[in-house]
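These are the structures, in structure tokens.
What follows is calculated from the coordinates using simple rules that are stated; it is not laboratory data. Bear in mind that the values here come from a model prediction, so they are computed numbers and not experimental data. Cβ atoms are built from the backbone, for glycine too; each structure is taken alone.
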Structure 1
Amino acid sequence: MKILVVDDDPSIRTLYKEELEDEGYEVVVASSGDEAIRLFQDEKPDIVTLDILMPDMDGIQVLRKMKEINPRLPIIMSTAYDYRDDFSIWASEAYVVKSADTTELKETIKRLLEK
């Protein structure tokens, strides 16, 4: 299974990549929205974790573009802030608050890939 991790924070990208590779996943990382869209089309991931706040293109815009390309692909919104009341993230399959503890992220990925 291939996961695309999209985050402008290099420490989050590294943490998620290492933790998810330890779980046996192939992990591709993107640091911007534009790079994420390109890798999404080239790499054909099975699932995406997507940061909401990024400098070039925010995660909501990236989410919309990815869903236009592949509406069935599970996307997990990942952010340091609580956006649960923002209706625009409802298009994603899940929402995870960033943390050094990746347990919730791993459980969410496993649950979505088992569907």
Structure 2
Amino acid sequence: MDAEELKKRTKQFAIDVGRLTELLPETRVNIAYKGQIIRSSSSTGANYRASRRAKSDADHINKLKIVEEELDESLFFLELLATFNPILQERIDTIYKEGEILLKIIVATIITLRKKKN
């Protein structure tokens, strides 16, 4: 997968999460988790874009580590939302699977860049 495709997929991940949050009932838990997951999922795409403008391999790795953390945080909040909103389980699962794939790609990229650096 090339960088442009990954850029599109990280953006789509944030869009899919945003659309999911619009379906959630306005409970206290959902309101809190919605804010968190909107920030972490959109940060995934924003930080991936920033990583493409890195000034060095070390800078690229550092920015990708942020993407990794934000994706992992998004997956955590998807798990919580699934627990509190079982009626949306199927939709959450679809988004979760894409998040897992993106996370694997980012981790593999970090590993490759570290090997290249050494």
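Comparing relative contact order in percent (Cα under 8 Å, 6 or more apart) across structures 1, 2, the highest figure comes from 2.
Here FRET efficiency 1/(1 + (r/R0)^6) of positions 25 and 105 (r between Cβ atoms, R0 = 25 Å, to 0.05) has been calculated and equals 0.15, so which of 1, 2 was it run on? Walk me through the numbers on the way to the answer.
Numbers: 1: 1.00; 2: 0.15.
Value 0.15 for FRET efficiency 1/(1 + (r/R0)^6) of positions 25 and 105 (r between Cβ atoms, R0 = 25 Å, to 0.05) corresponds to 2 out of 1, 2.
Quick one: helix-only ellipticity at 222 nm (-39500 (n - 2.57) for each DSSP H run of 4 or more, over all residues; to 500) came out at -30500 when computed from one of 1, 2, so which one is it? Structure of origin is 2.
Determine which structure produced the value 1.6 for distance in nm of label points 7 Å out along Cα→Cβ at positions 41 and 97, calculated from the coordinates; the candidates are 1, 2. Derived from 2, not from the others.
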